[in-house]
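Multiple structures follow.
Where a number appears in this text, it was derived from the coordinates with a stated rule and is not lab data. As the structure is a computational prediction, the values presented were derived from the model and not from experiment.
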Structure I
Amino acid sequence: MSELEKSERPWGRYEVLQESTTHKVKTIWVKPGSRLSYQRHRFRAEHWFIVQGSGVVTIDGIDSNVKAGDTVDFAIGVLHRISNTGTEEIIFVEVQTGTYFGEDDIERVEDDFGRASQ
């Protein structure tokens, strides 16, 4: 069995738990005070299950508070991000469905680390 992907990011880290032709599952850790880029995808939808911490999810410009036990869904093409507004890491499990799951299927509209699409 091949080693699944793990990656450190400026906002935290992620680990791929499972990957197939129909879906990909990750655990994502976001540091307190950090947030993911405001992004959308052309080939995948996402379902997030928050397992620890609290934060704010932005979906197409609308902010909602989230905490452990909450779920959030993003259709293909929907702008989204999560911000960790708590004092501990926010951890969530992300299930991607669609036709392609590569990290290059991220269009960053806004990013705190200079990675926004031009």
Structure II
Amino acid sequence: MGEFAQIEIRRLRVKTFIGVPEEERAGEQELLVTVKVHSRTAFGAMEDEIGSTIDYAELAAEIQALALARPRRLIETLADDIAGLVLADPLAAGVEVTVEKFILPDTECVAVHLQRSGVG
């Protein structure tokens, strides 16, 4: 049985312009993003070297920049864009993305979930 190594950034606050009606996209909104990155390298094989793992501080900043880079209508699109960003890192074998939006009354949030495997 192999090892399953995962790095999680939980409920990262991102600013973005998102929503189906144009009026909703006109104002900046805060969303929460959770990213679980499946590592290609077992933690024990990393030999305590930062270059052997995903730089989660850099990844968090990249996700925040991506969210703010352009307006989107759907949180599903943002989740897909984030998955593509994560999987561009050769150290990532797969990713799970959750995006939470606070839009519907009488709900804690609306969330979408995406899971994708990397190539190779």
Structure III
Amino acid sequence: MQLRHYVELQEELTINYCKLAVVSVDSPEVNDAFRTGLRATFPFLSDHERKVVKMLDMTETSKSRGVTAMPYTFSLLPDLTIHNLYCGYWFLGRPTLDELRMDLRAMLRIVRPDFEGPVG
């Protein structure tokens, strides 16, 4: 998914007390430029030394490009437990906005017993 789609989702997330963050291997200066250009209000974090992606084994090594970070999307519960994981190495592996909304509904059902409203 392209970052502009996350910008479309950010207002919905704020209303529902959910948070979004982006982590990239770009430098903080490049991240700041992307964030500003997109008018995103969520944080863009930098792993420009590729420490975290290597630690989590989220890389691919090739002769022509060296170590490349693979794009992943995580849906995390409030305790930071992974609820769902999408590997976007192939573009079709990236979640749609509707898939992220379904993840959020499922997670809200887990953490909010009143999510479905009053029973009876």
Among I, II, III, which structure scores highest (criterion: Kirkwood radius over Cα pairs in Å): III
Origin of the derived value -11000 (helix-only ellipticity at 222 nm (-39500 (n - 2.57) for each DSSP H run of 4 or more, over all residues; to 500); candidates I, II, III): III
Which of I, II, III yields 27 [relative contact order in percent (Cα under 8 Å, 6 or more apart), calculated]: II
